[in-house]
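Input: structures, listed below.
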Structure 1
Amino acid sequence: MHIFAVLPAFNEAENLRPLLASLSHVRERLKPDELTVLVVDDGSTDGTGEMAAIRHPKNLGFPQALRTGLARALELSKDMNDCAVVMDADNTHPAETLIPMLEKFRRGSDVVIASRYCAGGSQRGVSLFRIFLSRACGGLLSVFFRVENVKDYTSSFRMIRMKTLRSLSEATGGEFFKEKSFVCACEFLFNLKTAGARFAEVPLALRYDLRIGKSKMNVARTVAGYFKLMSRLLLKG
């Protein structure tokens, strides 16, 4: 099997360098040539493109950068049991978490989530307000749209079996999700459930304290996006 790490990035040059170094250390613990890193540069102006495998000529937004990376992973994959790993490019997702994720994956899970909220999970450098909002949104989502074995509905750090990803791609015409904001990660989760995925979680030690620069997420807009998504899903259901 092969692992394709998809990193959508917009002006993350300072954060990408230590993250790519960490991924190189992880690669040394795997079989030769088992890990391919796909940095998707979404129209950056700070040198991010120099480290990218794929480049958008202009900024198209996180959802489209994620789609581009996932589509490229599908193109490169030769085995239905390969996996795509989605990670944030801002060095807040510890690369070494891939090792326990891979262990769960090899036991049969189709989607393995690095979770702040399962036993052993934690987060540093995140404001109490953002923690509250994340918990509140996740709690509401779990009530109305429960996904078995999942506690962290908003974590974007995920390992996905290529067979499941290909099935979802075919069902959605290569779109994977409809949302046009960071909320797409949550819709992606529900669509993976619809595709029949089996889920598992491993602890995530989120390291926002290592991030250089400001977050590109507009918190108020993102929270509003979650409520919009929930309304759409409820009407659809």
Structure 2
Amino acid sequence: MLQAEATYRQMRAMQSYEIITAPFDGIVTARYFDPGALIAQTTTPAQMELLSHMSLTATPMVTLATLQPLRVYASVPQNIASSIRDGEPAAVTVEQYPGRTFKGSISRHPLALDPTTRMMLVEVDLPNPDDQLYPGMYGMMSLSVKLSVFAPLIPDDALVFRDGKVFAPLVRNNTVHLAPVTLGYDNGYAVEATSGIAAGDLIAVNLGEAAIDGQRVQPFSQSQ
């Protein structure tokens, strides 16, 4: 009797696999089997070991997606990766809804960059209360990061690189002085100088790598 009862419970447990419970509320975005198709059992240790040796994976039955909240992925460049913080605000816009901004916050990010793109993947959770955004959409994401506002900015093309060091061509008393600087945040046009120069220093431009320390120049304003 006990053996028959154990067999019965085992069969009921196997039958419970007929019902698939989603781990979250959402929608089915793809179905990989037709009704009535035979689903092979691939959860036994022997079968999983066989799949691993064959470099195969089990075929999913369905793909699920959640709409509330909607998780959005974006890759941020290396120059601002260190400034990303969880909880900071983010805004997403899509072409289908011109003039509308979907606001969320950074939910998580790794402290590592993709070795292929040298960018860091950032995840943002959007409330999406009216289900206007769909999984798989493309859009533009704007992130708010906190950067130092006290460091002077130098145009990227004004920097001089020599012997593995970076110099800023300063103009003092009509003479070029190559000052070693430490660079900070770079927005693609200008870079922060966290040390080496002070606010109000005059930077020489259009000198290029041929700049010579002590070279005489004649400064003039842009209006001239």
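A short reminder: the numbers here are calculations on the coordinates, not readings from a lab. All values derive from a computational prediction rather than experimental measurement. Cβ atoms are built from the backbone, for glycine too; each structure is taken alone.
Miscellaneous remarks
- Origin of the value 1.1, where distance in nm of label points 7 Å out along Cα→Cβ at positions 160 and 184 was derived from one of 1, 2: 1
- Structure (1, 2) behind the derived value 15.8 of mean count of other Cβ atoms within 10 Å over residues 88-95: 2
- With distance in nm of label points 7 Å out along Cα→Cβ at positions 24 and 40 derived as 3.0, matching label from 1, 2: 2
- Read-out relative contact order in percent (Cα under 8 Å, 6 or more apart), computed value 15, structure in 1, 2: 2
- If distance in nm of label points 7 Å out along Cα→Cβ at positions 8 and 176 is computed and equals 0.7, the structure in 1, 2: 1
- Origin of the value 0.05, where FRET efficiency 1/(1 + (r/R0)^6) of positions 64 and 208 (r between Cβ atoms, R0 = 35 Å, to 0.05) was derived from one of 1, 2: 2
- Answer label among 1, 2 for the case where P(r) over Cα pairs in 10 Å bins from 0, in percent, calculated from the coordinates, equals 6, 18, 19, 17, 15, 10, 7, 4, 2, 1, 0: 2
- Looking across 1, 2, the calculation of helix-only ellipticity at 222 nm (-39500 (n - 2.57) for each DSSP H run of 4 or more, over all residues; to 500) that yields -3500 traces back to 2.
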